[in-house]
Structure P
């Protein structure tokens, strides 16, 4: 079950694009990709200025297509979207104070995908810190506190969130000390998300009901990506979150709000896209496998093919 209404036209288009992708990239097994695509037909419902409630917003359905949308996949930096919404909720509820350092870390976590900034955000959210191993009693308390973000999302009651886990910091070399203990001997506590879960969260930000209309707009400003060739040329590494991702497959007149994630084993992107004369749409693509994570052509290929099909909608 998902928040969007399955649609025959979108299913046909989505299936055709997936088949073309598998043909173009033989290393990409059908079990190594998950995709969720939502189209916003006119009139597009957005909670501008608090005009509608969250309950009212959900009465307006959207149509979409999903492929393996409920499959649990390691999300890499896509988890930062969830930490962004959570810290905005903490701020809105006065659970934490707004400080220049917190605002700086929020910006760096999303705009630059900084793992160090995210580590700080997780500390603020949970009241926990990294450090040496802990004895059983204190560790149990520490682990309960670290799971506060999981408890927050469970409280929303979304079916898409039933299978997720978001209680780990993202790392460069990996966790140590109490963080390694918490991850589990078999890494059974790894962060795990689904393309449907990511899509629904991004849908709430786009729709202006993530925490509040004002805070949703603040989050959208952090997610905005430039497609200007000169800016991308001056930032050729992966941190621009456009090159090698869905944004690379878009025309220059498109507008993009997105969050990418990548490791040596996965390459993901979650994007909301507006193109003149086309219906706005939301696209989340998760790919697994070392060969696919290193292939910077797969996500742009999917995005480019989808743009070509948007004229039929």
Structure Q
């Protein structure tokens, strides 16, 4: 059992606290926004109930046990004190992250590891000198209590052993770490998602398809094969000669990053910012965000359990 501190109790932070608690660790969670911190126990309990309903957690887990495993504390100092692993899960803004690292530096135990959950930022230039040797990136995917992928990256001055310690901890919790030799901006999954999003924005902005056309194409085409084959094994099953010919026959130029999308900007201007607002690309009706997230989690759990029984096609 390891003492783990999670800094930031928002979308990822509270969920990471749950993951580490279920993994057998003692967790302390904090946030500089009292409302966000106060909401965390209910969010964790809801996710725990969904996992329990699907038989994914030990039957002994209940809200009382969760409260004992995850303590929500208003003080950063009390949260971080003597923790062996400090997870930073604050907003993706360089100024905010730099400020948090500067606050953490005098509070962390001398041998504690700092792990940032950054999605795209190269956080290492923001880290104080005294923390450089024991800082890594440990990037999770939402919701982390269902998505097993964890991207692990060392910094240019990370000491040997830091990454391996977190890798072993993550694997022991049943997760699937991908270890990079250095910071790879966007990792693999985020880069692939970013390339897909560029295509999506272009198709929508040019009025060529609807949002439903895009999702239907993914759900009934890509999604069926990717869970079993991934990307590279799918290429093998397609045949590399056909893949080569497809490259030669490509008749359009992929979109360049523009930094904006007319369709996306219009939706946001209308207040259609996604599930939390009840509307985004789709209208989600009068259902609460909690209800929608709960349904998503139940469906993901059912899929995950089915895929676990089926197993992937794996080459060497």
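Out of P, Q, which structure matches 5.0 when distance in nm of label points 7 Å out along Cα→Cβ at positions 7 and 207 is calculated?
Values: P: 1.5; Q: 5.0.
The read-out comes from structure Q.
For which of the structures P, Q does the calculation of Rg/Rh (Cα atoms, Kirkwood Rh) return 0.97?
On the way: P: 0.95; Q: 0.97.
It traces back to Q.
Computing FRET efficiency 1/(1 + (r/R0)^6) of positions 63 and 247 (r between Cβ atoms, R0 = 25 Å, to 0.05) for each of P, Q, which one ends up highest?
On the way: P: 0.60; Q: 0.00.
By FRET efficiency 1/(1 + (r/R0)^6) of positions 63 and 247 (r between Cβ atoms, R0 = 25 Å, to 0.05), the leading structure of P, Q is P.
Who wins on FRET efficiency 1/(1 + (r/R0)^6) of positions 55 and 103 (r between Cβ atoms, R0 = 41 Å, to 0.05) among P, Q, i.e. which is largest? Before the final figure, lay out the partial values.
Values: P: 0.85; Q: 0.50.
Greatest value across P, Q: structure P.
By the measure relative contact order in percent (Cα under 8 Å, 6 or more apart), tell me the structure among P, Q with the highest figure.
Values: P: 24; Q: 13.
Of structures P, Q, the maximum of relative contact order in percent (Cα under 8 Å, 6 or more apart) occurs in P.
No lab work stands behind these numbers, since they all come straight from the coordinates. All of these numbers come straight from a predicted model, not from anything done at the bench. Cβ atoms are built from the backbone, for glycine too; each structure is taken alone.
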